[in-house]
Structure I
Amino acid sequence: MRKLKRTEFEKIVKEGIEAIPKKFLRKLDNVVIVIEDKPTPAKKKKLNIHSDWALFGLYEGVPQASRGTNYTAALPDKITIFQKPIEKEARDEKDIKEMVKNTVWHEIAHHFGMDEARVRRVEIQKRKTSFLIL
């Protein structure tokens with residue numbers, strides 16, 4: 001897959017965000033979505049992610065479901081979308097768009113408090129449902 005200019009990739013991420021149902025977008029709270037080229041080796045090590053594995057996105061923060069009354073004056077949660085791993089794994093631009101959309105959804109689900117296991121279960125269910133629709 002060809003490498004996209006950052007502005008092209010930013011547009012795709014914006015489209016991925018806009019694909020999230022409005023009822024969830026309105027509930028996003030104290031979160032920023034950024035784009036980086038790729039995760040650092042130190043970040044992958046900290047997350048216990050094998051150096052050969054691709055990481056498309058990362059949520060860092062306090063999920064809304066875990067925020068209590070003491071959650072005040074906190075720095076924003078951070079959702080990072082990693083451009084280079086997505087480009088490397090994608091076959092074409094259509095693939096990039098789908099991967100970004102799924103990654104944005106995945107990381108926003110973490111923001112709302114879903115753990116990795118639950119997010120994966122929902123993703124599997126979404127794929128089964130989309131196959132039934134086709």
Structure II
Amino acid sequence: MTTDLKYLALTAILTAALWIPYVISQVKTNGPLQPRNYADPTPRPVPAWGKRADRTYLNAVECFAPFAALVIVAHVASKANAMTAFWAMSFFWLRVAHAVVYLLGIPYVRTIVFTLGFVCVAGIFWEVIK
């Protein structure tokens with residue numbers, strides 16, 4: 001497996017697991033779901049960290065699609081190289097950092113880390129089109 005695909009897989013499992021803090025927040029705040037919660041999907045109140053956990057997950061899902069598409073395109077087009085591997089690895093670790101910073105509610109750093117993640121996606125794009 002190439003480094004690009006390895007970090008795509010790691011990013012996929014990270015993204016897939018980021019719902020867990022939000023559910024923990026829900027259960028700690030409101031208890032387990034009751035039958036009425038299944039009939040009425042109105043969100044139940046959660047503390048600020050729970051709201052951040054939800055946004056962390058949604059942000060990860062939003063950022064995953066372009067990253068995954070470009071890694072796959074690079075692989076299929078035989079454009080994967082040391083730079084795409086670097087960008088994919090960097091993207092993964094920046095997403096880990098973004099999740100931690102977002103969950104902890106650290107201002108400004110979150111924006112910087114998010115932007116650097118976009119730079120990684122743009123870097124893979126550049127390698128694909130050049």
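Each value in this text was obtained by applying a stated rule to the coordinates, not by laboratory testing. Nothing here was measured: the structure is a model prediction, and the numbers come from that model. Cβ atoms are built from the backbone, for glycine too; each structure is taken alone.
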Of the structures labelled I, II, which one yields -15000 when helix-only ellipticity at 222 nm (-39500 (n - 2.57) for each DSSP H run of 4 or more, over all residues; to 500) is computed from its coordinates? I
For percent of Cα pairs over 25 Å apart, which of I, II scores largest? II
At a computed 19.6 (mean count of other Cβ atoms within 10 Å over residues 4-11), which of I, II: II
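Using distance in nm of label points 7 Å out along Cα→Cβ at positions 20 and 36 as the calculated read-out, with 1.9 as its value, let me know the right label among I, II.
I
If distance in nm of label points 7 Å out along Cα→Cβ at positions 84 and 100 comes out at 1.8 when worked out from the coordinates, which of I, II was used?
So the calculation was done on I.
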The value 15.1 for mean count of other Cβ atoms within 10 Å over residues 92-99 was derived from one model only; which of I, II is it? I
